[in-house]
1. Given 33 as the derived value for relative contact order in percent (Cα under 8 Å, 6 or more apart), which of the supplied structures 1, 2 does it correspond to?
2. Could you tell me which structure in 1, 2 was used to calculate Rg/Rh (Cα atoms, Kirkwood Rh) as 1.01?
3. Quick one: FRET efficiency 1/(1 + (r/R0)^6) of positions 11 and 99 (r between Cβ atoms, R0 = 25 Å, to 0.05) came out at 0.30 when computed from one of 1, 2, so which one is it?
4. Supply the structure label, taken from 1, 2, corresponding to helix-only ellipticity at 222 nm (-39500 (n - 2.57) for each DSSP H run of 4 or more, over all residues; to 500) with the calculated value -16000.
Structure 1
Amino acid sequence: MSASTHPNLPIKYGWTLAESGWNTDMDANLNMLATLTGLAVKDRDLTAPPGSPTAGDRYIVATGATGAWAGHDGHVAVWINAAWTFYAPLVGLSVFIEDESVLSVFKTGGWSAGLAV
């Protein structure tokens, strides 16, 4: 039996013992959970990736993104294993935006302006 995808978060589950795909899919699951749990991002106004990211750095990609971020407007970008990984936000995802000191929520139509904290 192949793994199923959860309906609320694109996480794979339900492998049978010794089923192929466990390693790759489980690594992707753990990276996603580590990125989106207790989410804080450095910035949400950048249209291009920063020059020297540190492992684990997270950003919300601004509209009109270019370079490695092109095509990922509004997504959460995280620097993992010397590459950018992108996650499309789901309605209700909340994030602390460090450079603005606000809490923002993803809603239908995009990210909220933010609430000062």
Structure 2
Amino acid sequence: MRTKISDMRFGDVYPAYVKKAEKKGRSRQEVDAVIQWLTGYDGPALGRQIAGQASFAEFFAAAPALNPNASKITGSVCGVRVEAVEDPLLQKIRRLDKLVDELAKGRPLAKILRA
């Protein structure tokens, strides 16, 4: 039986984000920076989320503040347009995936953070 992505634990997926970025010469700190930008978590709070048992649904529900510029994240992840995803939680997850993809593709951090 497949687990819905919203039920997957954030702390279990986080290492895959880091591995993807590090394979392309980026750092864990940059992965953390894009996650913090999107969610509003500070460093210690993000660390607790990574170490904890929170699902993606719980991770985003507890996020201090979704960045108001998150709506500027557009493009495709796994062939699906991020801006076309109708489920709000799934759209947040896809936006996070897109940020990590952009990081792994070598895009400058300032551009990724829509600065």
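1. Numbers: 1: 16; 2: 33.
The structure behind it is 2.
2. Working: 1: 1.01; 2: 0.93.
Clearly, the read-out refers to 1.
3. Details: 1: 0.30; 2: 0.90.
Checking each candidate, the match is 1.
4. Working: 1: -4000; 2: -16000.
The correct label is 2.
We did not get these values from a lab; they are worked out from the coordinates using the rules stated. Nothing here was measured: the structure is a model prediction, and the numbers come from that model. Cβ atoms are built from the backbone, for glycine too; each structure is taken alone.
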